[in-house]
1. Quick check: -4000 is what I get for helix-only ellipticity at 222 nm (-39500 (n - 2.57) for each DSSP H run of 4 or more, over all residues; to 500), calculated from one of 1, 2, 3. Which structure matches?
2. Quick check: 38 is what I get for relative contact order in percent (Cα under 8 Å, 6 or more apart), calculated from one of 1, 2, 3. Which structure matches?
3. Which one of 1, 2, 3 has log10 I(q)/I(0) by the Debye sum over Cα atoms at q = 0.14 Å⁻¹, for residues 32-95 alone, as calculated from the coordinates, equal to -0.46?
4. For mean count of other Cβ atoms within 10 Å over residues 16-23, find whichever of 1, 2, 3 sits highest and give me its label.
5. Here mean count of other Cβ atoms within 10 Å over residues 8-15 has been calculated and equals 15.8, so which of 1, 2, 3 was it run on?
6. The value 15, 53, 30, 2 for P(r) over Cα pairs in 10 Å bins from 0, in percent was derived from one model only; which of 1, 2, 3 is it?
Structure 1
Amino acid sequence: MSNEVFKVTSRQAGDAIVIAVQGYINNLAGEKILDEFNRWVVEGHRRFVLNLEKTQLVNSIGVSILIEMIEKAQELNGSIAFCCLLPIIAKTFKIMGLTQYARVYETEAEALAGE
C-alpha cells in the first residue's frame, strides 16, 4: 500500500461536483478529499458525488473524515452521494452508518441523476 499513488480530482457536472478518488483513503488522503470538498463549498456548491471507483480501501480515520463532510453538507442543506464502490467498501459504509445519511449508487451517471 505504501507505494500506491493517491490522487483526488474534481469537476463540475451540472449542479453537482464530482470528486474522484484514486487510492487508499487514510488520514492524509481524507484530508486531501476534505480540502477539495471545502474548496467547492466556499464557491457555493452544495451537491457532491464522490466517485470511489479507483479506491480499494478506506480506513476508520478516512471514514470519519467522510462523515465530517456529510455533516457539513447537511448543515448547508447540501448532499453527498457515493458511487462505484467495491462491495467491501459499500459494506463498510453500511456498517459505519454512512448510508443512512448519504446515498450510494452503482454508477456516476446514476448518482448525478439520482440526487
Structure 2
Amino acid sequence: MSNQAIKLSDNAAKRIKFIMSKAEKSAIGVRVGVKSGGCAGMSYIMEYAKEIKPNEEIIVDKGVKVLIDPNAIMYLLGTEMDYKEEKFSSQFVFKNPNETERCGCGESFKV
C-alpha cells in the first residue's frame, strides 16, 4: 500500500459508495478536510466533491474516490476512516495517529 494520507475501512468504503449512489450526478467523490472549531480546536468535515481543486490529494481506495483538502493533509496523515453503526447513531469515525487530544463528545480534536 502506498503512503496515502488516509485509508478507508471496508465499512467506510461501503458507506461512501452508498452515499455516492444517492448523490447528484455532478459529484465525483467525497472531500475530507478539517476546520477550526469544537472544544478541542479542530473538527473533521466531509462534503461532496464536484471538482478537483488545485493541490488536492486524490485517493482511490476500495473503489472510492476521496479528495483531501490540501490544508488538511498534514493533520490527516496516517488516518484511518471508518464507519460505525450503533443502535441510535451512525457516523464516520477518524482514527488519527496525529491527535494529541479529543473532546469528550468525539466531535473535535487537537494535533
Structure 3
Amino acid sequence: MSNTITLFGIKNCDTVKKARRWLDNANIHYQFHDFRADGTTDKQLSSWVSTIGLDTLINKRSTTWKNLSDSEKDNLNESNAVPLLKEHPTLIKRPLLEMSNGAYVGFKEETYQQLFS
C-alpha cells in the first residue's frame, strides 16, 4: 500500500481548514480532495461505508441531511448509501483522512498527533 495521505473535504468547511492547517504546520505532505470539485467514486464510497460505517460516515447534523426526505433517512442502509452519498457528498462527515492504515473521520488535534507520532 502507498504512503499517500489524502484529506477529503470541502474547501470552505471550518473543520477541514483546521485539519489542513494542522497538517501544514506539522509539515505532513498530503493531497487535498474536494468532494464538490473533485467528486467521489463508487469504489471510494463503498469502501468508506464498509470500513467506517454509516453511523460514523454520515453527518446527521448537516443541512443536507436535514433536507433529505424522511423516507431517504429512514431507509438509508449500506446497500443504498453509495448513490445517495454520490449525489449529496456534503452528507459525508468532514474531514475524512485516508492513509495506508485506515480512514479517519473528523478532526481532533490529539487524534492527529497520535496518528502522526
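Coordinate-derived values only; no laboratory data. These numbers come from a predicted model, not from an experiment. Cβ atoms are built from the backbone, for glycine too; each structure is taken alone.
1. Label of the originating structure: 2.
2. 3
3. Derived from the structure labelled 2.
4. Result for mean count of other Cβ atoms within 10 Å over residues 16-23 over 1, 2, 3: largest is 1.
5. Computed on structure 3.
6. 1
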